[in-house]
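Below, each structure is written out as structure tokens.
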Structure P
């Protein structure tokens with residue numbers, strides 16, 4: 001019997017997901033699913049583990065600029081293979097103690113590792129995810145995918161730039177920024 005999994009590919013429908021999350025920090029009973037975000041842009045990003053060193057820098061950087069994403073009609077979900085209980089403990093830990101207190105978007109728990117596998121970021125022999133960032137459009141189509149090594153945090157500026165470029169629907173040259181001209185076909 002073959003295991004036919006949908007692997008994330010740019011330009012195709014994003015793999016569906018339904019994961020426990022920290023949307024309700026008290027009860028931890030609100031899942032996040034791709035269907036929840038129909039009609040809006042979504043940034044789904046994966047990180048290796050809670051309570052590590054690089055992860056809080058990028059997770060809090062995205063949170064600190066969350067309103068900029070909201071203004072662009074975009075939601076954000078962070079995801080690792082840790083449990084929602086670990087996520088909650090980390091969110092309740094002050095930033096001065098390597099925590100991510102005051103996080104403005106939910107963290108999802110891919111404890112089964114199936115979503116990390118579907119998005120091509122799972123390091124099978126370690127059971128953790130690489131740093132993967134995916135931008136999904138309002139129709140559920142994957143428009144951007146970047147996966148990088150565990151030791152390198154992502155740039156919020158670049159993520160915003162790519163989101164804005166995708167939202168133009170036009171041809172954006174290298175280093176395009178909002179307000180700059182689009183290429184003509």
Structure Q
């Protein structure tokens with residue numbers, strides 16, 4: 001992304017909004033109003049990642065933009081907290097301790113060579129025979145993976161053997177993120 005989409009104070013409002021959305025759902029109260037920030041009314045996509053004591057506790061998002069960024073943020077905050085199939089719904093006790101990370105995505109662009117994929121800078125999307133998997137840019141860095149290890153895990157995440165990324169039918173796209181915590 002060239003330049004930041006939101007100022008630091010706007011970034012804080014966005015994270016506070018995501019937390020308030022989850023809190024309202026857990027308390028069964030009225031959802032908060034969306035902050036009045038121009039960028040939230042633009043079409044965009046994001047991932048919302050929840051961490052508890054440094055461990056993943058939920059992560060849901062969209063690669064392609066299909067609604068306003070504000071609505072996508074609301075939807076993904078709720079889904080990360082309550083509908084990530086890898087975890088039970090977040091409890092109130094966990095909510096009080098959970099850290100929220102929001103990753104705004106640039107549109108994905110196909111790459112013709114894996115040489116164009118830069119660990120830590122790009123998120124990557126792997127496609128093969130109708131299946132897809134994705135890692136945000138921070139995942140390989142946080143896991144300490146090199147490029148080949150990242151691609152092996154990406155293949156497995158899509159339901160293939162670890163070396164499936166080497167198939168001549170494999171396709172890759174990359175994107176960048178702007179991260180707010």
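So volume of the Cα convex hull per residue in Å³, computed for just one structure, reads 132; which one of P, Q is that?
P
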Comparison of P, Q by relative contact order in percent (Cα under 8 Å, 6 or more apart) - largest value held by: P
Origin of the value 4.2, where distance in nm of label points 7 Å out along Cα→Cβ at positions 32 and 152 was derived from one of P, Q: Q
One of P, Q was used to calculate distance in nm of label points 7 Å out along Cα→Cβ at positions 24 and 40, giving 0.9; which? Q
Consider the structures P, Q: one of them gives 15.8 for mean count of other Cβ atoms within 10 Å over residues 88-95 as calculated from the coordinates. Say which. P
For distance in nm of label points 7 Å out along Cα→Cβ at positions 48 and 72, the calculated result is 1.4, so let me know which of P, Q that is. Q
Using the calculated result -6000 for helix-only ellipticity at 222 nm (-39500 (n - 2.57) for each DSSP H run of 4 or more, over all residues; to 500), pick out the matching structure from P, Q. P
Using the calculated result 3.2 for mean projected area of the Cα convex hull in nm², for residues 128-167 alone, pick out the matching structure from P, Q. P
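Values quoted throughout were computed directly from the atomic coordinates according to the rules given, and no laboratory measurement underlies them. These numbers come from a predicted model, not from an experiment. Cβ atoms are built from the backbone, for glycine too; each structure is taken alone.
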